[in-house]
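Below you'll find the structures, each written out as structure tokens.
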Structure P
Amino acid sequence: MRVRHIALAAGMVGMFCLPAHADARDISRDTLPANDGWASAGEGTTGGSGADAAHVYTVTDRAELVRALDGGSATPKIIRIAGTVDANTDDDGDHLDCADYATDGYGLKKYLAAYDPRTWGAAKPSGPQEEARQASAKKQAERVELLVGSNTTIVGLRGAVLKGGSLQVRNATNVIIRNLDLRDAYDCFPVWQPNTGGLGDWKTAYDTIWLTGSTHVWVDHVTLSDKGHPDADEPTYFARNYLRHDGLLDITNGSDLVTVSWSKFADHDKAMLIGNSDSATGDRGRLRVTLHHNQFESVVQRAPRVRFGQVHLYNNRYIAKNDDYRYSLGISTESAVHAENNAFHTPGHIEAADLVKSWNGSALHQTGTLFNGYPVDLLALYNAYNSGSERDLTADVGWTPTLHTKIDSAEAADRAVARGAGAGRIP
């Protein structure tokens, strides 16, 4: 069996170790500190810290990782990722590309010819090529969707990378994901949706991390990006960018009590969706999320976009570089975002009023915002800029955060996040 238990891992410390400043302690046994955001509510979040020696693993490839995850079982477990794990590999560790997944006669040129809007129209794709796309997509999903169960801690050792995979925390509780570089959850088989956004659009399947129906989750010191296959390099089909990536970290379907801290979201379109549908009224009273000391760099939109949830957003750093930048804070149906002491850096073509966008939202509480080094009132700017075109947002979000660490000034947090966010930077 290739999964290495803790006894073997101990003998490999010289080969797979944490950064020098973290060598003195075992971060895989860490639990979320008290009062550190929504995930610290109630019994808190401890992940797999109580795992016995038989359920502590060091994994170096996909096959080992899948065995350690154990089908998403709730058995307390600690999984340490060493080196680079590629989810697009077969059971022997050989790399798989999109051609290896294609089946039943699927071909991109055939698909484009079949569903060209000029001949197909605006109907949803159906027929042999769509069926072949679905079958091909299923083959890839069997490789890249990695199910994370309750009572699990996943940590990266020095320089650890998980590429091509989608960590999916489905209907689980008490999960910790830390110190890991996750990149390029690449969808080989996007689907054409003719009626999306007026012109139609390409929809992709995999979030790099997806929390669905899950509670008490702590994501800390991770780096998430499209590194390897940026969507900006993809071609245009049907006058739309042929997207290959979905969200970096999406929190949906009634997930609750989540803390995301000291992480880096980079070089991506849609970074984070909290609440997936305006009609999901069952999300009321849930989707309680804390985001603190994170860096959003070269992100086009959704940093985050929120529906229903009570989201505490403090001491985060935003660096907007994109020519196609759309917004950072998305205020949607019944969202209650409490934003404090966040810092934004943008080029000249992005105005402070561009940082917020609303879809049927009603409120945004914000204080202490810095925009290119100057204090601004995002709420006042939003209301002034959108007067007459969208309804004004009020400052009353109906709640005041109580579960949080020390809230620094935006200026101090900006410096701290620049130094400390992302994988490999746990003090």
Structure Q
Amino acid sequence: MTDLLTPDPAVAADAAIAAILADLNGTRHRGVVVDSPPGAGKSTLVVRAAAELTAGGERPIIVAQTNNQVDDLVLALAARHPGLAIGRLSGSDYVPPAAVNAPANTSVGTSLADLTGCQVIVGTAAKWASVRNDTFGWAILDESYQMRSDMLLQIVERFDRGLFVGDPGQLDPFTVVGTERWTGLPHDPTQNGVTVMLEHNPGIPVHRLPVSWRLPVSAAPTISQAFYPFSGFAAGTRDGTRAMEFSTAGFGNTDLDETLAMAFTTGWALHELPRRHVPRTDTQTIQTAADLAARLLARGAVATCERHLGGRPLQASDIAIGVAHRDQADLVRAALTRTGNPGAARVAVDTANRLQGREFEVVIVVHPLSGRRDATAFHLEAGRLCVLTSRHRQACIVVAREGITDLLDSHPSTDPVHLSVPAKFPDGWEANQVVLAKLAQHRVAA
């Protein structure tokens, strides 16, 4: 039963969505911004908003940042609204997955002329930047905080009004060139599109989705405090809704089993290796992350949740291992094959950049600062740690060497202060301290 003093998460989420759709259907604003915590239903909102606009006689376009995001949105639209004609705008070298071609109401084309009968057209920002002369009434921009402002500038003439949906706590737009020459300038192209748009349009309404349907009640308060201090959110589930247990007993793998038991019981675990300065390709840390995933599979973990009240055995595809660097990901994949578990090779392994937007039951994180002598801006990036620790529905396990707290205390933030550049909150130093304080309560010494 819901506590009478605690708002029902579903009611709070419905009220927020109703307010968003009211602004969407009004004529007062040229744009609407929706800030969303991890797992709050951004994609669901995008699909619903597209259907609302088409029902009102509009022919909206949807702008996403990657081909995978576009494919996911096309499939979601086709499944939930089989009566809508969905267009997938793509490049000439794009090969659509079979799933995208399967629905009867989807079409794939390399130009708008190929999609003339479509009521909703979905494409990447890069593809929409190649479109000329055509203008639409509405655009829905998914993951808009990950779009650089220079990309937004290239496509803004394609639509009259925009719905900007994104997660402000995730990684900032990525660029491989030095950005110092633009820092502090009003036309800095490396800023995200939402920030620049709001700076030039101060009257735009900003809504916030108040509930995370992904994160369990054990994780939502910590993630909210660490990465969303000014726009907190709650978990969509209650205590006891989600649980995990083993279907087999442990046989001697004391450290691994103790860590997994801690994670299953509390939703968090810090598997702490001995203090040592090591390269980021540290074999022991990487192998430990792989061994934890293999051990979880070997013992037959079963997860219970609101979707599976009777429990469901976890598969390798339900587990992810998140790292900071691509070479670490390659080494983890190799380490998984050495575990001897045939299913371990199917565990998702990738960097925070590539795991962004994805969801798993259990996530094992190799902490970006583990074993380091210094705390660089890259490894202190709050968005990177946010992505890594907010992909899970059941439990998050962090593998790290002892000494990260001392490292943070001896390496306070030294980022230069620039004129006309507002300070970013939370900064990586503070976010890491909040997460580490939580993990200290769930520490297992290896």
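Odds and ends about this structure:
- A value of -10000 for helix-only ellipticity at 222 nm (-39500 (n - 2.57) for each DSSP H run of 4 or more, over all residues; to 500), calculated from one of P, Q, originates in structure Q.
- For relative contact order in percent (Cα under 8 Å, 6 or more apart) computed as 16, the structure of P, Q it came from: Q
- Given 0.75 for FRET efficiency 1/(1 + (r/R0)^6) of positions 351 and 407 (r between Cβ atoms, R0 = 25 Å, to 0.05), calculated: source structure among P, Q: Q
- Structure from which 65, 59, 39 was derived, Cα extents along the principal axes in Å, options P, Q: P
- Read-out volume of the Cα convex hull per residue in Å³, for residues 95-326 alone, computed value 128, structure in P, Q: P
All of the numbers you see were taken from the coordinates with simple rules; none came from a lab. The shown structure was predicted, so the numbers you read here are calculated from the model rather than taken from an experiment. Cβ atoms are built from the backbone, for glycine too; each structure is taken alone.
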